[in-house]
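Below: a set of structures, written as structure tokens.
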Structure 1
Amino acid sequence: MKYPGLTNPRNAPQSAPANARQVKNSAGGYVYELDRWARLDRFLILGSDAPTYYTTARDLTKENRENLDACFALNPHRTAATVAAISEDGRAPKNDPAIFALAVGANHADPNARTAALAVMPRVCRTASHLFAFVNAATSLGRGWGRGLKRAVAAWYAAKSIDRLAYQGVKYRSRYDFDHARLMRLSHPDPRGDAERSVLYRWLANGSVPDGPASQRDKLPAIVRAHETAMAASPRKSLVHLIEAHRLPWEALPTWANADPAVWRAMLPHLGATALLRNLGNMTRIGALAPLSAAEDLVVERLSDAEALKQARVHPLSVLVAQAVYRSGRGVKGKGAWEPNGRVLSALDDAFRTAFDAVEPTGKRFLIGLDVSGSMTASLSGSPLSCREASAALALVTAATEPKCHVVGFTGEGGSRWRFGSPAVAPLPPLNAQASVAEAVQAVSNLPFGPTDCALPMLYALEKRLAVDVFVVLTDNETWCGEVHPSEALRRYRKQTGLDAKLAVVGLTSTGFSIADPRDAGMLDVVGFDTAVPTILSRFATGAF
């Protein structure tokens, strides 16, 4: 009798639903839908300003905008608190999704949502660049300059100390057609009788303060006066002295200074960590970062300072992108060329690992499955890296921590019957503490593309009789071609081996899908490139999650 098997939903292929709770993904397969809060986390960490393999950036952002609206309607304070926490903790590679989320909240029909969003705005918009981006997004979405927005912007200026505000004034002068002068005129922040703050506000609003016998210019913060002097300076010696004495950022300097190696060497001790990563190629190109130099020593030292990187909210994806660009020897847009410095590349490798939360080995047996199908060739969060390449680097973090770890790459074969001797599942070269990020990426670079079948890691373990405690599948969740659903493959593995194996699904796009069954406590959905991923996986593996 074949009829019972043919009608059993557990035998359904991925092109058909296994139960009523499943929904169709963008590739046509059936998976589970994330709840609103899980999708909010994905959007805040991964963003949606780049297309996936199956979805345009416009459609993906529209879906996430609708989810944001729903979250603010359901619980505005929880939504705003989530946005602020992910931004403050540096869990996302970019702050743009958090800023956009608050702009959506500031335009919400519910006044409680507007109040909640504007209340946490200073926590998310920590720099003037963030503030300009928020005001641009909020007004572009329809928000007018009502009392709420005026108070929020004025409060941003008032909350900054004079020195911190002065630094913001010289470093971030304009963005998105907004500048300090415009925001000061629209929000009217009150200096509250503070003479120094009053002068600084006047400088921000007008770009200068009156000269003459009664000049108040001497009340301007020293960094503002140094910036004005630097913009008019021509001798290199005087400019270098100003940089060293006042810790001027490169944005506060004249344009010609950006090509001067002495200027960059003077900025290195206080250059922001993010700016350091972005300008490694430029500094190497102009000769500021020569081998065996004091500048090289300082850069390596700063990239090796895990605590400083964490305080600066340097995200591991930012390090990964910086390393990929620097290793290529050319800028992202093909402008400028340099010979990569070997010590710097090695330091970037270490910085990538330390940018994640550190965890102790669990001793559990891990099988990490990297989805290397065609859909994983899409860009990760709009970066120069594909989801496939980035997932290999992310797998390295766990593989380097856990001594019992087996890593495979997998794709599908169009739904036809396959054997594990074929390229459907390919064990990758050993990835451990000694492997470099470049080696991890190279390990998946030459594997064949194909359709997506996320059940393969579990079926592979069954075929090979591998004892696995935790399966970790890194994927975009666009699975569709397999003869059995991934969640059912895990259940079969448990039944046939007697092991209570778990499945952690690391999602690499901000779609609303997951192969993990939310009703199964042994399955978990995790956002890819959340800095907390190693900690989450460790706690999940040991049952502490």
Structure 2
Amino acid sequence: MVVWCPDWSVVAALDEAERSPRSPAAVLAANVVEVCNGPARSEGVRRGQRRRDAQARCPELVLLPANPDRDARAFDPVLAIVEDLRPGVAALRPGLLAVRAPGSWYGTETEAAATACQALVDGGVWDVRVGIADDLFTAEQAARTADVQSWVVVPAGGSASFLRGLPVQVLQDDGPRGRELVSLLQRLGLRTLGDLADLPGEAVEHRLGTYGAAVRRRTRGEDRALFAARTPPPELDAEVAFEPPLDSVEAITFSVRTTAERFVSRLAHHQLVATAVRVEAESDGVVCSSRAWLHPRHFGARDLVDRVHWQLQSAGSTSGVGGSLRARKQSGSVRAPIDRIRFVPETVEPAAAHGEALWGAASDDLVERGVARVQGMVGFDAVRRPVLQGGRSPSARQALVPWGERAVDLRPADRPWPGSVPGPAPVRVFASPPAAEVVDDAGREVRVTDRGVVSGEPRRFRVTGEIAGRVGGAADGPGLPWQPVTAWAGPWPTDEGWWSGGAGPTARFQVVGADGRAWLLVRAPEGWSLEAGYD
């Protein structure tokens, strides 16, 4: 039995973005549509389209980044639901799973499919289709031909006749090799799987290779490939109940120590460590506080106790971050008595991947503990770390990620970025570049044409913006005086975002002043500005 949840990448991404599942949406990889949902397809969006083509077809299209880890995490509850009905589930890929048909458990295969559909719908999975057949390939194709919340059961021995009428385009779901094979079959005049199945086996293997011969066996219903069923994951959650409920943060923190140690020990027994843990607090059986905490390395018992303390202290204080750290410290109670604390591991990794260095990591632990304490007081997004990403300007190559969060959706730094300034990278990049002036020998402002031609050689420059005094290293003042240019390089012209009303054509220059300090100046349509310094 194969269970198929169509467009799963879009479903998981919309759920993570808290967008309506009925919104036209597409998941992009390298600016190409990888997966799109039904509302987007009804507007003409197709897999393989370029981003601009898809937006031209559907201006309301919600664009979502590809994230295989997110898709797999979102699909895990679906696996658990089916696993409760029949052990031995295999996740073929996010959105597609297989299990040995549990007809003997539920009377008939039809009743088994109906039971699986009902369980998944009750679990919140609305678009689910089930296929049952003698082999894995036929069962998958049967699921793809089923209607929403329905199923198709291929009779025993009927795989070959069921597959004969299907178009060869169904092989495109097998990845790049499948798409290449479909293109070749169409050029050879083969339109259905039955046309491929009727060809002699030796001729197919000679012309299409080993992969083509394997596909031919599938189309004839002769493929009896097995799948590796997963082992159900161990129960790693840990919780502690308080009777009577506790309303003191300090009392709760003291009482969860043993549970935190048991939680870490249970992970260690399975040779795992947790890098993301959700802490839930219940009051009268209702979750009143829930938060996912991330750790740069992995959680220990002391780290978990600290997270409980900071989370409850933050939830119990009504004051904001701005004038209230003292109020937070003085707050020792919660808004409602807590009767249960639960630790839920959201991300676990092999312990071997987080082994300590030869001389330990005591200093790193102290730093991480101190930063995490500050983060617990001022907020998760208030403490950030810099991350390098791809881009043409120094500011575009910077990204700030919350402490303990994994950097995702970054522009790759190893790709070519035409128009970018070569190294070495500047030391300081100004968040608000101050205005500047650059003139030639005759005192005229240096300009750059649309073709990147400089009107004259830069001879003098000065900074006139608001932070000019601080840039010069002196006290606040009206600006830097004129400085002769002893050396310069450039321009490096770029024209980014022109299709969306961006900054327009810009050009960057590296200049060295008479005092020996180097700067990165930018010429934009509105004038010159100082973007970065190399001191």
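Which structure, out of 1, 2, was mean projected area of the Cα convex hull in nm², for residues 23-110 alone calculated from, if the result is 5.8? The read-out was computed on structure 1.
A value of 17 was derived for relative contact order in percent (Cα under 8 Å, 6 or more apart); which structure in 1, 2 was it taken from? Going label by label, the one that fits is 1.
Between 1, 2, which one scores greatest on mean count of other Cβ atoms within 10 Å over residues 135-142? Mind showing how you got there, number by number?
Numbers: 1: 17.9; 2: 22.8.
When mean count of other Cβ atoms within 10 Å over residues 135-142 is calculated for 1, 2, structure 2 comes out on top.
Upon calculation of semi-axes √(5λ) of the Cα gyration tensor in Å, for residues 159-462 alone from the atomic coordinates, which of the structures 1, 2 produces 49, 22, 17? Derived from the structure labelled 1.
Identify the structure, out of 1, 2, from whose coordinates P(r) over Cα pairs in 20 Å bins from 0, in percent was calculated to give 20, 48, 27, 5, 0, 0.
Going through each structure in turn, the value belongs to 1.
Taking helix-only ellipticity at 222 nm (-39500 (n - 2.57) for each DSSP H run of 4 or more, over all residues; to 500) from the coordinates of each of 1, 2, which one would give -9500? Source structure: 2.
Just so you know, all these numbers are worked out from the coordinates, no wet-lab data involved. This one's a predicted model, so the numbers in the text were calculated from it and none came from an experiment. Cβ atoms are built from the backbone, for glycine too; each structure is taken alone.
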